[in-house]
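**Q** Following are the structures in question.
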Structure P
């Protein structure tokens, strides 16, 4: 057996034996992984230990190391999946842990729901808060980014004539929510358009500042623009807005567990994200950060009957939910930490740059993501001159076996390319080959 096959089989064996939560005590457990070496069962940590002294940059292009991670995923062979942005499906270890939580909650039924449900949810929120670098009383678990940010937009105490600033490239659900509060409360939306290739941070800060007036109360900014992968200078934008007395809400749907940062370091007031994206929690899991002292400014989405609650807890009542999804947060965080946040970020940056550097010089090909590697991470967007994005997406799938998503609007025409840690350079070679052939026909 060659080394690559050995590592893959080790990972397949090692990333499928989770240790779930203590459902009675509400205490997070650890993911228990095992592998095989010379026919003997050993902890997967022993394999990872071979790389403990290797830097993230050194491992970014180490295909043997990442083959071990890839082996922990069950991949559909019908196509190359380059649309992981909507939903980062689970590695087998998290999936098995999740199924275990479903069984455990089902086994206990109402007893679980009436005893430790909230203790466990608080434990999960606390674990997320450590990862986010914030206090546990500044973060709640929601179902997704849309719920998190719409809760802020809809719950803000607006007055007629108040203004909000946002970008045309922001996610549609939030833009529609601002229209809704405009119809209901008379809020005015001031929409800017973010360039795909900004010259500097200052250009972007000035762009948002140009839309602020004395009536502006809230500014929304994407940490990472979902359609292009561009990372915006959030802290600089927040500092500028605060100088004008404007609060800032950040859409971090694609940023959390994609690249490293602490939310408080961004100087924002509100931050929402979807955990089923880059943290690989099962579908229906998100989070909302509200800077300490600001939660009283937001009307709750649903009334909370527990009058002993205060602060951000008043925003977290949503009725009966699939609580087993909450429990899988611990497994996802443990998996992420075991892989190494710095290693994941370095890998995602490497594989994006791997294909975009080649694509940028191809005739007829347009890359809609900044070339500066500090302005993006794993996501990028590519188009073919004169070709509709929908046609490009269809051709990539039907002719080349590549699944992606078409983006056509807000100054962006192309397909969003979203690899994941299991994606190989060989997968991306197929993409580059297809772009070369399609661009040559322009």
Structure Q
């Protein structure tokens, strides 16, 4: 079908040139219109929206991986199991794949999900695992030792590039005071062990940034004002080999009941001391596919304006996805809680929480594309780096869909003006 603008152009042309030349130019303009529409179709995206739940309990499944089979693009579900997945329209016949630890994979053509499905039910893999006879006698520490020794076999060892979405949210006393989101490109050479486990190896280029006006709030000074995106990347324990080397650490790893992910059986390893650590390892490749860490140990961090801050809690999840036989970062979440006390009376004055998320939307393995020095992100806070709000970009970007928690955030942040207006003011 020819669009209305092409028809109007034809009519205008007829009125100006006269009927004698109409037939020649109509054919020409229709041809141009068809070319325009073909290009427009290629530029279009298809949005798949659904909610992922447990088939038996109907409970939502947060942070399930959503992607296309054998394609390097994806997103994840939010805290309510919901997702919006924007894909090029030419991928509509590809297979949509949803994976969740402990569940059988869900697979269906993308176009069928778009047309017919609003809720996707995932089936637990417990029945399948009950049929598996566990014949190996490896201990938890032995499994982890093998997994760490195979990092260079299971993770990319040639230059690769990642498209990522970063979000941080600051909360004071139960009220959300600021929001920052960024689209980024992350380049890395390989997964060789770094000499310095606490110095960033990846090169990061900011593509777009948007933020609320809350960064001008008086309480933001009580948060770390460094580069929080750099900080969350440095929490990738697998990339930076941030594991104790002492034998007692490996002896303390306990092997639990096996699980299931992406069609593979998975070892589940855990350790509890001053922290809770759980590591999931693929039984076929010994690739670490997920790490969960939580620490509740209180410690004094710094002093500011007659107050002293104490670390209260840190919770971290690192998740990987497989593409072309290699494991690439899927997402990292990092939640930290710090309380501020009167330095003289030790009275609690206020509580702060920082919520961070980094989601990888697309993987470019074995790439020639490179993030150079001039493109590299500055090492100070993202809120100080000058990027104007680009609405058209964000409208079709794969961000984590809003959940009830996010709507509470929006409600707190929009007490004076809408977020859209706040983005435009920055």
Structure R
């Protein structure tokens, strides 16, 4: 029996005819990456289009250049792109007859459209910070990273699929990227972004983990509170549409965040739903918190934030690295969906991100899962949400655009 499914795109599409074809294509683009031809890059208008360089993670080819941050397909599906070397068999974006077209093995697949950048890009705060490096834009939300350094990497405990620190070093040397944001810069940037009426519907915050403080992670919590309070100055309501992606924090720290800021939802990414793999793949998280405690803190968060306001993310496919205890994708899928169902029963939703082996990570040479695996996982996670009558509007296709399973919410 093959460990990985070997079905190609058309075979998967035929096997799962009810699965939206353009979401299927998005998953495969995430799996394989994209390569932009010179003609496609020549179609980038830096005055109009949103280009890469602000993301907290790096690319497959390890380059920071003015390439499209993302594109949309004809149904509005957002695809966050990861430029990939040609020898890795990516999809290719080329300009043909004036149209940006996605190709696979020389065959045209779909027309694509680069993201238009928001009006605040290119502007500076009163302290001189470039606003696009203070808050990046996703489809309908603002993406703020108060701290780009993960302290788990200080003693080699960073997650093995992650390149956050290597990407930060490159950003600091090649683009004007601060490691830590000034809350006043954040306040001004959000204010400027909100002048573009109707463009944004939520604010998202994430940072590297920081275990420093009188109690572990007090430093991380203090920074979030300071930053969220600055953002909140732009709103007249106590709570505003927002999501915080943070380390799994104990109940007292979560209560502080909820009580002292306008945050309305929280995500604490467990990364991999398997205790043994968690200890191997996420050694810093295992050392400072532990797998069982991480899950407990997720469940505790529901008591504070409420149903439909707590979730966790998995880097799907990393559970199938060569050191995995799973002998097949079927076995991995059963285990992952089983744990996701248990969490959902406690009010915690799980979303998946297609794992991209990045050049600056310890797992750069590993292989991600098959297209069929990601289809089955996405359908399974969406089915779990329907089973428990769960919503995920703070992290859906409109606001994030990075989760195949939440893309399905508009179709299933």
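**Q** Between P, Q, R, which one scores greatest on Cα Rg over 2.2 N^0.38 Å, for residues 90-233 alone?
**A** Once Cα Rg over 2.2 N^0.38 Å, for residues 90-233 alone is tallied for P, Q, R, the winner is Q.
**Q** Right, another one. Can you tell which of P, Q, R yields -6000 when helix-only ellipticity at 222 nm (-39500 (n - 2.57) for each DSSP H run of 4 or more, over all residues; to 500) is derived from it? Let's see the in-between values first.
**A** Details: P: -12500; Q: -6000; R: -10000.
Derived from the structure labelled Q.
**Q** If mean projected area of the Cα convex hull in nm² computes to 22.4, which of P, Q, R did it come from?
**A** P
**Q** So if we calculate FRET efficiency 1/(1 + (r/R0)^6) of positions 178 and 194 (r between Cβ atoms, R0 = 25 Å, to 0.05) for every structure here (P, Q, R), which label has the highest result?
**A** When FRET efficiency 1/(1 + (r/R0)^6) of positions 178 and 194 (r between Cβ atoms, R0 = 25 Å, to 0.05) is calculated for P, Q, R, structure P comes out on top.
All of the numbers you see were taken from the coordinates with simple rules; none came from a lab. These figures come from a predicted structure and were not determined experimentally. Cβ atoms are built from the backbone, for glycine too; each structure is taken alone.
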